[in-house]
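K.L.:
For reference, the structures are reproduced in the following blocks.
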Structure 1
């Protein structure tokens, strides 16, 4: 890795004008990209890459602990899968700290459906506003529409990241970095080892494109809407809804198509799967996005043509980002494994208590037709995620939170839901702040110090 000193740094960049003589005569398979010096835009305590559930939690908790924090997000809003992905449905959220605060703040805005603190429906655009308010109140410096493109180390220590945005190519330094990209982009760029799917070659859990739809009268669709009124039945409603899609002559790619009532006559449609896609394969992601949006509209039009209670069924917004269930798992200083779930592992440095089961969506359409979702053949007990699983093994000064933490595929299929992402982010943010303010690395901070802050 390149060694980073002070002041400007020499990094690859695009050329302007004519190609250099170095490239003249080269074959068309390679291009030697010229370099230039970039001034460091800012130097903060903590940089968080990814503004999804884990990222906003990490940034807010770090800022509240006294750190100067920057948060970078690729989309035009905070929230990740909650907002750009139109998830609208939260699991494993009955935890203390920021999860409880978010529930309360959603209730104050009338933006949550249901009384169960563990799982509920929320309004995605109200969530956008809430997360912006929380970050602003905490003093987090947020940058939207900014993509992480490179990471540089001094020896083992991560010191600098490079971003691209409307402002061009920029360099940023911090004492501690947190990867909350979901897919482990920062860890991979920094040179960390990582796993994905089965034996690093997938198959990964499928992608899902969500969409909001307007209906003529939601009260006429109660037998098809999961947890109508916020609480209650799911499986029977899925069966009923799938029968209606089949009646329209459509076999959905997802064997458990679901409707949620977001508010009034607005519902969330979750009805498709895209199989075998690696989230860092841009061409495959593009093709999957196009196919899935086409399928959503096919289903919506098919239902509308049935008439009756489906009269006027209309997609009003498809997600900006197709939902990703499984990306890179960055190697950490502890790796959560299947046996930790089975025995209900407890750790002295337990950051988060997980109460969600193993949830593995079928990896092909053929398998989906046999078994839509599997528990992997195991029964889980509530277990802890240790701080060590949130600290990179191969790079110093780097933490992770969310689904890109260190674990095997079975453990990942449990801890990946967003209630756990928030709790992990909150813990990582406090540890990062303590480390940065005391000139230590994250692995040098005892969890007991962070626990005192979180009380």
Structure 2
């Protein structure tokens, strides 16, 4: 059987979601080809396959996959099409309307292999399986030099990507992981992770991004992974994502991260407004954010925030205060400009739909955009959101401080100049990945 695994977008990373199932299929002797459309052109050869599987880890990837699925279906009405990953089950009905035959969610490798080989799956519909992961097969993907790089001052580094765990034991209302994993998470054996990192270093990687939703979901596992990687690849640096409450609970491990090569930690702040944080079910407060920033600073690990600044409950004053907090905490250089423009995404299956107070803002589900559109009670807030998105979109390669200044002035209608810390502090060279979009 001839199989294509297709990725449309994954934040400029070499997709683990293709490399991992490729290893499972190759072990069974399957003729598998990987196609990363974020780095390669579409080829009509895909339609000659017997089985095509699309990896859908996020909303953007799903939207980009839709026209490709339709094109393949037009070229070959008999090809079997499968979609897998977080956003596949969230959009099950819509995907099947396009001619998709199979939809898989989390921990998909074994079930995908069974579909291709014709074996019966032993997985339960009610519980995610616990897999014995294989070392990902990356030789079938474009080289790492084709993907996003790490910028450290004037120097760029080749970046690899892997996952030491998937899912999350937390249930934040806006998170797309929750409807699929329902508060559970699964780990990849440390020796498999280390072998994958080592192989990527041999292939040129100088830095590794760990894509785990929360690297400290399993603290003991995380320790074994970073110590193993540091032992085998002592010169490689890495970054991880860790929830605010875990940074506070396990602050004693921050020196270990630093000493094993961690050069920044990403954390989903989402907001500085405690009321909004409660609505999102984040499990932390504004004061705890400030404490986490200080702890990371003391450990000499830059903390990189992500935000959802535009929600139905965001006011203009609230947005202005949001910018002021970024400035006050001296985080302007730490914040990717797109994070100043992110708008709350309400997908099918989202726990946000449980909030009665969201209902007045919601419109009917949009099957083309694959979301529930919402409008702010104040039309000027929607205009502000569009204006900020335009500012950021037109300045993707501009200095973060310069963009922040323009956003500040737009948020204040030009009536307040940014004259505080951001203009008197020396610019900080915070490492960052040069992929400009994050959703």
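K.L.:
Which of 1, 2 yields 46, 28, 24 for Cα extents along the principal axes in Å, for residues 168-279 alone, as computed?
P.N.:
2
K.L.:
Looking at relative contact order in percent (Cα under 8 Å, 6 or more apart), point out which structure of 1, 2 has the largest value. Before the final figure, lay out the partial values.
P.N.:
Numbers: 1: 20; 2: 13.
Ranking 1, 2 on relative contact order in percent (Cα under 8 Å, 6 or more apart), first place is 1.
K.L.:
From which structure (1, 2) was Rg and Dmax of the Cα atoms in Å calculated, if the value obtained is 21.7, 66? If you can, show how the numbers build up before the last one.
P.N.:
Numbers: 1: 22.5, 70; 2: 21.7, 66.
Attributed to the structure labelled 2.
Quick note: the coordinates plus some simple rules give every number you see, no bench work behind them. Predicted model, so just to flag it, every value in this text is computed and none were measured.
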